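Heads up, there are several structures right after this.
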Structure 1
Amino acid sequence: MLPLRELGRSGIKIPPVMLGGNVFGWTADTAASFRVLDAALERGLNAIDTADVYSRWLPGHTGGESEAILGVWMKERQNRDKLIIATKVGLDMGNGKEGLSRQRILQAVDESLIRLQTDYIDLYQAHRDKPVTPLEETLDAFTGLIKAGKVRAIGASNYTAERMAEAAAISKANGLARFESLQPLYNLMERKEYEGKLQDFCVAEGVGVINYYALAAGFLSGKYRSGEDAAGPRGDTVRKYCNAKGWAVLAALDKHAARLGGTPAQLAIAWVLTRPGIAAPIASATRLEQLDDLVKAATLKLDAPALADLEAASA
């Protein structure tokens, strides 16, 4: 049984790793998605992160494909009460459907609920900051959803420390719901965005951090060993890591994975779990062995030599 962590001050309990739903309907078709979801729940990975926009980037897709697969799976399995479902709003869905205005949020939440075939969302997140809309309007709309029972808690994704602090002050001054979680980009290859002011804010305010790309789009699994390996759907994302720093990080992961009896992916996630403020890194899986990596990473303890080498290679 995996240990649970509270997400901010929301009362929502999640395992130490969240399953990324971006692959459902993208690199995993419906049948493959169901296999992964069934196996994840069996392993105690019951928190799933998705977004309304997944996977609009594919030709012929309109967005909502990931939510729709999750909805069918939950209805067929009758397991909604066993799950923590997180989704997001704000990115361009076409036909003017984007942003964080009250009107857009109220429209988007109902569309997500229909696709998910549920009457509530555990964690509803602003996908990306939209300064064109006052934070007061966005937070008031989210608060209304909580009062209506459509949402249990709210979070933010890709917000700066300054905007998180501004939002927290507005929530406190006006009696509005606050962002209980934050999704920043954070992993051994991408440390700059989170470490520093953002990390300090989240730790001080008790905001639960559920960082995305915990495995740097799969690079930290070790399956990419040259620029030529970086092909396929994530090739463009991974190719930027194929440099001296990337090879040094992989070398450190290889060295200590062999010594500690783990895999590079397990160590990369275990490292994230040692960082201040982290509630649960988000990582996706399309194969069952990848799920096993996530479960083992949640209980793998890194010793001082491993931490020192990973710190030096990734700094």
Structure 2
Amino acid sequence: MDELSNQYGYTKDVMTASDGSLKGVSWQGCPGVLIYNREIAKDVWGTDDPAEVGAKLDSWDKYYAAAAEVQAKGYLMQSTTNDSFRVYSNNASKLWVENDTLQIDDGIMEWVDKSKAMVDAKQTTTADLWSDDWNKGMYPDGKTFCYFGPAWLINFSMHADDAESVAAKGGWGACEGPMGFYWGGTWIAAAKGTDNPALIADIMRKMTTDETIMTDIVKKDNDFVNNKPAMEKAATDDSYAFAPLGGQNPLGMFAAGADKIVLKQSAYDQGCNEEFQKAMKNYFDGNASKEEALSQFYKAVKEKYPELNVPE
């Protein structure tokens, strides 16, 4: 529809049914960036400039080379193995399930091998996302170089309201990182059978297509919104800088990332992602071989989705 032409394509793809009908719309975009600790960057490389730091992290080969340098200075590269999982899974060339058959993308297996090497080298941990151990790196004593996330992670989840956090001191910077990705989102959908279809349609239009309203959301919340003209204007305006990023305006990076997102999804994604990370944690922690962890994963998927063809 023309009235949705300024929205980022992937936000519509998420809610497009197999018959081509659109089931919901979003005011929010969630492209991700690499969020790095400025003080650690200065200690390791003598600079916290986003362009210079970004040049050291713009491929996975560079990222893992940087991890060794960061660890040599006594820091973790990332808080947990799970921090980088979404970046790999978003860029997988294969879906978890094709023709009712489970498959594992080569990129996902690369994540396994690289993550195991990082754990063994003490460059990261195996803590769960959102756990206390994961959160430690958002404070100076956590000595963690980077996280991967969208605007909402920076502004709502890095404890900027706590004076002791890195975010409260404007101590983070942002760069594009090795690969683009997205994390999460919020969609508005009308309930089937509603007796207020006109009112709901008006709310959906105002919240997701009105450039003035969406620009106001950015001003008040520092969120990234699903409106290309609004984001393009804000990206060149220093008044939209993020306080946790020390006055850096990352909206241009987010906008560029959102335009590049190619959505690949299936009904099995969440379950497979969760079970895979759970199984691989046993391998990373040394409680199982890689083959045993894969067997654990296959068993869990078969129990959860008995209709699928799963390797033995």
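One of 1, 2 was used to compute relative contact order in percent (Cα under 8 Å, 6 or more apart), and the result was 18. Which label is that?
Details: 1: 18; 2: 27.
Derived from 1, not from the others.
For structures 1, 2, calculate volume of the Cα convex hull per residue in Å³ and state which one comes out highest.
On the way: 1: 126; 2: 146.
By volume of the Cα convex hull per residue in Å³, the leading structure of 1, 2 is 2.
Quick note: the coordinates plus some simple rules give every number you see, no bench work behind them. From a predicted model like this one, the values you see are computed outputs, not experimental measurements.
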